[in-house]
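Multiple structures are listed underneath, in structure tokens.
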Structure P
Amino acid sequence: MKFSVRKAILIITFILVVLSFIIFFDFFTSDMNGWSVLVGILIVYGIEVFALWRCPHCKAYLGRLTIFAKYCPHCSKELE
């Protein structure tokens, strides 16, 4: 899978996580099932980030590197 596609998937998923938090706090603040759903969403997002946010060349985890970065901090190759 191309790096740009993986980056788009992570951005879309992050937006969905933020929207789910907004919806949860507006409607379900006292519901315990809602908390378990939010924790599940965060766990899935964390696994997705760890699996997809990798350099396409050296396969190293990019960590806190922003989505606007152009080069891998490990192998110095271009990310796009």
Structure Q
Amino acid sequence: MKKDNFSFTAVFVEDPEGGYSAFVEEITGVNTQGETLDEARSNLQEALKMVLETNKILSQKNIIQGLKSYREPLSIAG
């Protein structure tokens, strides 16, 4: 099965006292921080993976048992 690549916008905000906060512009709840820009970037990638995996698990639990449901790939073209 082919996995599609999705692009998101990462925003990094430099803290005047040091370090960075970071979030993904398109997905609420994907945010983190890091002492360096590289650490914030790495932490943000991990946060995005965790949020997407958690949302998938929660959506599967919310499907009412006994009802038919359909899953199919969804591609987004710019």
The value 19 for relative contact order in percent (Cα under 8 Å, 6 or more apart), derived from one of P, Q, belongs to structure Q
The value -11500 for helix-only ellipticity at 222 nm (-39500 (n - 2.57) for each DSSP H run of 4 or more, over all residues; to 500), derived from one of P, Q, belongs to structure Q
With Rg and Dmax of the Cα atoms in Å computed for every candidate in P, Q, 16.3, 54 is reproduced by structure Q
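No lab work stands behind these numbers, since they all come straight from the coordinates. It should be emphasised that the depicted structure is a prediction, and the values quoted were computed from it without experimental measurement.
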